[in-house]
1. Among I, II, considering only mean count of other Cβ atoms within 10 Å over residues 136-143, which has the greatest calculated value?
2. Looking at structures I, II, which one was Rg and Dmax of the Cα atoms in Å, for residues 200-383 alone calculated from, given that it came out as 23.8, 81?
3. Have a look at I, II and say which one yields 4.9 for distance in nm of label points 7 Å out along Cα→Cβ at positions 192 and 248, as calculated.
4. Given a computed value of 0.55 for FRET efficiency 1/(1 + (r/R0)^6) of positions 80 and 312 (r between Cβ atoms, R0 = 25 Å, to 0.05), which structure among I, II does it belong to?
5. Where does the value 157 come from, among I, II, when volume of the Cα convex hull per residue in Å³ is the thing being computed?
6. For which of the structures I, II does the calculation of helix-only ellipticity at 222 nm (-39500 (n - 2.57) for each DSSP H run of 4 or more, over all residues; to 500) return -15000?
Structure I
Amino acid sequence: MAQAESKAVLVAEIDGPITQATVELVEESIDYAESRGLDALIFTIDTPGGGLDETHKIVELIEQSNVPIIGYVYPTGATAWSAGTFILLSTDIAVMKNHTVIGSCQPVEMTMTGSRPINESKYINALTEWIRSIAAENGRNASIAERFITENLNLNASNALKYNVIEFISPSIDTLLRQINGTHVKGKILATKDAKIEYYSPSPAFHLVSVLSNPALSSILLIIAIFSIIFGIHTPGHGAEVFGVIALILALIGMGFSVPVISAFFLIVGFVLIIIEIFITPGFGFIGTGGIIAILLGSILLVPSYSNMRWLISSEYQNILLLFAIVPTILIAAFFVFALYKVMIIRGKKPVLNRFVGEKAETLDDITPTKTGYIRYRGEYWLAKSAEGRIPARKKVIIEKKEGPILIVKESKD
């Protein structure tokens, strides 16, 4: 086994929740590293977890890669929780920086009373078998890996190294490259001591998918879409319904067109109740309030968990997402209810007749009883003619009445 000539290594960043965008990033960066014959690929990892299906795809990509892959929990304060731990354990060399944490792999689900850990054997057994096989395949402690799920174990860098879950603790990428220099990986000896470091820049498509697939943003977009469509149906012509449809499409794209059934049920019920309140019953009362409550419950149940969206995330991050679901929904609902209330008040008012009579204006053209010209009234231009005689331009006039679109005026004595 000959030592490879020192070349270059690629560094790509796995940051935030694991979504389809992360899959695209991993696939793109592996293809880039392989096509250029780079010596190794380093994934810096800082994630609260993410989708189980996406994690499966990432693990497969890492296992099938021809380029050696190093997982590095970085920077200080970073976490590789839940799905992130699976990804770290699947890499050829696992590294952590001091003051970072891995673990918290026990699946959690969202209920009406908040999040709770899942203990059902049909879920736990499958996950433990998978994480044990990943750890064992890479020569790591399978028993500790199992405890990440069964006991929701967390380990800092020193304990992870002590229990043979990782290979190195490193303070920086430069130090890491010196530490792994000479390591046997995938049929070759790494020569990374003086390797050039390249930082991978993802494609524009990745950035778009990354923003849309963020569960907090996609949930907010969905709620905005629902209220915009309601507002647009009630008050057409202002573009709210068009904006609502666009926001709905973007939200569904971000969610992978996968909305939990129970959440979709509450959102649809809430939408229908508000429509009934607006068009069938007067005012905004119990039915409309019930609709808002249903939409609020639906937004809460949009929070990803293992049971509704097959997400492996930490309970801490799930609580943050819950806050992002509740607060924006309440604020958005309050705004749209206020806007609908104002629109209904305006529509309920009787039209004011003869509002022009007695008001003052200024002529812009010469006008007579038979010749119309423009006058300026409150900054607006109106066609007018005189009640009697000729009135030259730049004269103050008083509006006597309105005949169709034409105002009848007389010259002011002031």
Structure II
Amino acid sequence: MKKGVGRVFLGGWASALAVFLLAGSALSADTIKIGVIYSLTGAGSSLGPIQAQGAKLAIKEANDAGGLAVGGKKYKIEVVERDDETKPDVAIRRVTEMVRDKDLKAVVGGTFAHVSQAMNGLAKKQNFYLMTTNGVPDSYFSKEEKGAYVLCSLGDNGMVGRGAAAYVADVMKVKNVVFFMPDYAYGRFAFGGAEAVMKQRPNIPYNVVWSPVGTADMTPYLIKCMDYKPEIICMGHWGNDAINVLKQAYEMGLGKKTKLFFNWIIDVMAAGIPPEALDGVWCQMWWYHDMSGFKDQEIVKASQAFTARYRAAYGIPPDPYAMSAYYGAAETLRAMRLANSFDPQKMYAALMANPDFNSVKGPAKWRVDGRPRYKYNAWIVEGKGPKDRKDPKYDYAKIIDVYDGDAFLPPVKELGW
């Protein structure tokens, strides 16, 4: 009698275990993974964690809405987060490890251009889906260099120069321009874009002054800029160089002698610039979390809603590059829905066949070279001084205009398409 009870008891446990294992298998089958890789340490660590937040917010919102519908099933999305340490070789190792996982369906990331270029090279060899969300060189989008299933939700570094040059030349009608640029890859690419625009406007004289990356004393270079007697100085520095150049331009009183224009600013950078040094400086921005006063109320409302969601999740307003990462991840999920598949070829083809999407930069459309054309390329803002700020860190600018001209992006034919 006891033996019979034992057999029933053991048999019941075996059945329960089988049910548990089957349930676990079903749960695993209903979960997919997306790799998120940014520079959490190293030179890009001031920006990378914020980009990762943007990408993860898009994924969280999809999960909160019930998951991702593909092939008649709903999938929960698991984030596999990695740190590229701002090193191309580390990025290649980490991404290689991620894509070996059959449940990982796409990779989203990219903080610095050279790291994104390395990931693109790997994606081209191994044919996985890669969405980068940072600025990269123009060549990244060439038919020869770009991986088959690679996209970028932001664009190229040359657009920084093209947008700045076109705005000061065509809108501000400036007649004598000096570009003050950092002498390394980013600065060279950005000035290349500016020079392409200026060469098409031969009646406007321009000069360029270069400063070595990491220059502590910008004074001699700023004096050289002023020697050209410019109507405007367009400064294209990044990181600590940006902080130094704006601070020292203020200390020299250059804003009283000529117009100062900063080619590209983001929240992370602005936080380190003394408010008085940014006061009255016009800047170009990819997007700004406070669109108050902008003419397009749909953009104002969309930006307010996105900023509120981001603040609720992280306690701070979104940096422009966090926004770009958000849409990079969101468009990756849309590719899966449209394709009704996790196959990278079908995902990429689905976006190309259905290229239109909405964003806080207005309606956007994917181009054949793997980057989107947004309705509004970039905004022109004026820096606020300490007295005008409601928040000393994040309320650093006000919208004064927008650049939506055709000079911002190069024709796809120039890239071999």
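1. II
2. Going label by label, the one that fits is I.
3. Computed on structure I.
4. The structure behind it is II.
5. II
6. Of the structures listed, the value fits I.
Just so you know, all these numbers are worked out from the coordinates, no wet-lab data involved. Given the structure is predicted, the values throughout are model-derived calculations rather than measurements. Cβ atoms are built from the backbone, for glycine too; each structure is taken alone.
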